[in-house]
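In what follows, structures are represented as structure tokens.
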Structure 1
Amino acid sequence: MLAIERFFRDHMNFRHMRILVALDDYRNVKRVAAYLNVTQPAVSKTLSGLEAGLGLKLFHRTNRGMEPTMLGASLIRHARDILGQLSEAQTQLREIAENRVSRISLGVLPTASVVIIPQFIARLESIASSTNIRITEGTMDRLLPSLRAGDADFVLGLLPNAPMSAEFRSELLIEDPLAVAVRRGHPLERVKRLSWEDVAQFPLILPPSSATTRLPIDAFLAAEDVTIEARRVETVSTMVVVGAIQHTDSIGFVSNSLGQYFERLGVVTILPIPVPDVQLRLGLIWLADRRYSESHQLVLEILREVCRGLGPAPRSGRNATGG
């Protein structure tokens with residue numbers, strides 16, 4: 001073990017790590033030499049020196065090419081991480097030196113785009129003028145594939161109650177109750193003791209059946225003996241919901257924060273009838289194996305701050321990770 005420690009302290013360098021990773025990628029000394037623009041003897045000599053210095057066998061030479069040993073594979077994983085971090089540091093230093101803009105892509109649910117995102121943008125612009133953020137609105141069935149493909153850095157969306165797939169990490173930011181909204185001057189505003197039987201007399205505006213929130217809403221309505229009539233609107237569009245509420249007698253289900261926002265604007269009225277046990281668990285989702293810059297960390301901190309101002313801290317804690 002002393003030989004390993006001594007070699008790492010005195011001799012391990014950037015060239016060793018590049019050759020290790022390239023050998024793992026190409027499994028062929030000739031191809032590695034061409035890739036790194038060095039001679040084949042130089043590659044072989046570096047690998048031999050590395051193995052001798054560590055006192056470890058890192059690669060087997062087989063008919064299929066160079067195969068890493070278990071020890072070699074372990075060292076290669078760390079070499080990849082180190083090279084990746086160095087590359088990220090290089091990029092960040094260059095951006096700072098050249099006063100270049102950091103770019104962040106955020107996918108958001110419609111329910112978050114009206115209340116949370118404007119406050120997020122205002123806060124971001126006040127402290128990070130060199131950050132360019134691209135925001136795409138969509139449903140979870142479109143946002144998560146976008147995250148997987150690298151088109152989005154984060155998704156601000158609804159978190160399931162069960163743990164997410166191990167490929168994701170997530171943080172619960174706010175638990176937003178569901179509210180029932182109607183237009184100003186709606187007949188139900190005059191009902192003194194409002195019940196769900198009264199609500200059942202009017203058309204409903206609901207999320208589509210594929211939406212995360214639809215199942216608990218259906219279960220709640222069934223428990224209250226409210227039949228979902230054929231005369232209904234199904235949409236995830238916030239503006240369609242609000243517009244339909246304004247111009248019809250339809251009843252809409254919206255997040256409490258969204259309902260309060262439009263109520264303050266004089267657009268809708270929130271009916272004094274609770275929807276218990278239906279919480280919108282809004283949080284941030286990102287890829288578990290992706291490295292993130294300081295700009296990305298700033299996004300998370302600002303979203304935490306904005307959501308703290310909208311309601312109490314989530315009961316399940318601040319750091320809910322999937323996996």
Structure 2
Amino acid sequence: MEYRILGRSGLFVSRLTLGAMTFGAGTGMWGNIAGLDRAGATRLVAHAVDQGVNLIDTADVYSQGQSEEVTGQALAELGLDETRMLVATKVRLRTGPGPNQVGLGRSHIIRSVEASLKRIGRDHIDLLQVHNRDPLTPLDETLRALDDLVRQGKVRHVGACNFTAADLERAHGITSHAHWAPLVSNQVYYSLAARDIEDEIAAVARQNGVSLTIWSPLSGGYLSGKYTAQGGQAAAGRRTSFNFPPIDPAKVDPIVLELRSIAEALGATAAQVALAWLLARDEVGAVIVGARSEEQLTANLKAADVVLQPEHRERLERVSQRQKPYPYWMQQRHDQDRVLP
């Protein structure tokens with residue numbers, strides 16, 4: 001397993017990390033995703049550690065807190081401390097019916113972190129991520145609360161999820177000026193089916209020392225090919241009732257076909273090729289992979305062994321090209337005469 005430093009920190013994180021969204025047995029949307037009990041989750045965590053994975057990603061809202069609980073139980077049963085398995089979790093989304101049980105105000109952040117620590121069973125969180133921006137709370141209030149938690153020793157590092165380039169710039173300006181704990185990561189949706197972050201987020205993250213960690217690298221399993229018919233009927237799965245992240249099959253199926261073609265040539269799977277493409281991207285720090293079984297996790301982790309040739313990457317990038325939004329298509333047009341000889 002390869003490791004990289006997480007942003008402007010001294011923390012080494014495995015390139016492939018374990019997502020815990022499948023842990024627990026939540027209701028509502030979580031019923032479509034979760035389902036692993038303590039025993040199943042413990043087996044997955046043990047296997048991940050054996051393969052060199054050293055970070056597990058969860059959230060306070062996954063299965064209404066059950067994901068954090070099951071994560072903590074698995075870590076305790078296996079005797080894993082932070083030297084062997086780091087824990088990343090999140091705060092921002094609704095955890096109760098009250099008006100202050102959601103958002104990034106100081107009260108909700110501190111209360112949610114205390115609850116997360118209790119569920120996970122540790123005295124600190126290695127990476128606390130704000131799950132998204134909060135348009136109703138001043139960003140400096142949020143960042144000050146995060147810095148306080150770092151100074152108190154309850155949180156080691158702080159990051160974000162789903163932040164725009166503008167969000168990252170504002171956060172960097174505030175933390176730099178105030179000498180508060182900086183954001184070291186931004187967890188974003190990125191795959192061959194969704195390359196939007198290439199327009200701005202990736203460049204701004206790099207300039208500000210922020211690592212990009214990737215959620216849903218297979219676009220909700222679509223890039224595995226199971227939902228694209230091949231000589232028969234496409235397989236059933238959670239996407240038949242829960243289309244998230246949103247996929248337009250007419251645009252993504254050609255990508256799946258190219259993945260299958262390259263996978264066949266390399267003796268790999270379409271999913272492994274899709275993950276290998278991400279791992280080969282300079283802007284990607286770590287890729288979060290979820291699983292329901294040891295077999296599925298093993299297959300995903302083998303993506304680290306898949307070597308894509310320049311021809312393969314070119315084919316994948318060509319088939320996944322999209323129309324850039326304005327002003328990027330105009331900039332691209334004018335950049336044609338500003339290429340180094």
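Some values worked out for this structure:
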{"item": "Distance in nm of label points 7 Å out along Cα→Cβ at positions 27 and 179 from the coordinates reads 5.0; which among 1, 2", "result": "2"}
{"item": "FRET efficiency 1/(1 + (r/R0)^6) of positions 203 and 243 (r between Cβ atoms, R0 = 25 Å, to 0.05) derived as 0.25 - corresponding label from 1, 2", "result": "2"}
{"item": "When relative contact order in percent (Cα under 8 Å, 6 or more apart) is computed for each of 1, 2, the largest belongs to", "result": "1"}
{"item": "For -11500 (helix-only ellipticity at 222 nm (-39500 (n - 2.57) for each DSSP H run of 4 or more, over all residues; to 500), calculated) the corresponding structure among 1, 2", "result": "2"}
{"item": "Given 14.9 for mean count of other Cβ atoms within 10 Å over residues 67-74, calculated: source structure among 1, 2", "result": "1"}
{"item": "Per Kirkwood radius over Cα pairs in Å, for residues 115-282 alone, the highest-valued of structures 1, 2", "result": "2"}
{"item": "For distance in nm of label points 7 Å out along Cα→Cβ at positions 43 and 275 computed as 1.8, the structure of 1, 2 it came from", "result": "2"}
{"item": "FRET efficiency 1/(1 + (r/R0)^6) of positions 3 and 123 (r between Cβ atoms, R0 = 25 Å, to 0.05) - structure with the largest value, from 1, 2", "result": "2"}
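Readers should treat all values here as calculations from the given coordinates under stated rules, not as data from a laboratory. Owing to the predicted nature of the structure, the values given are computational and were not obtained by experimental measurement. Cβ atoms are built from the backbone, for glycine too; each structure is taken alone.
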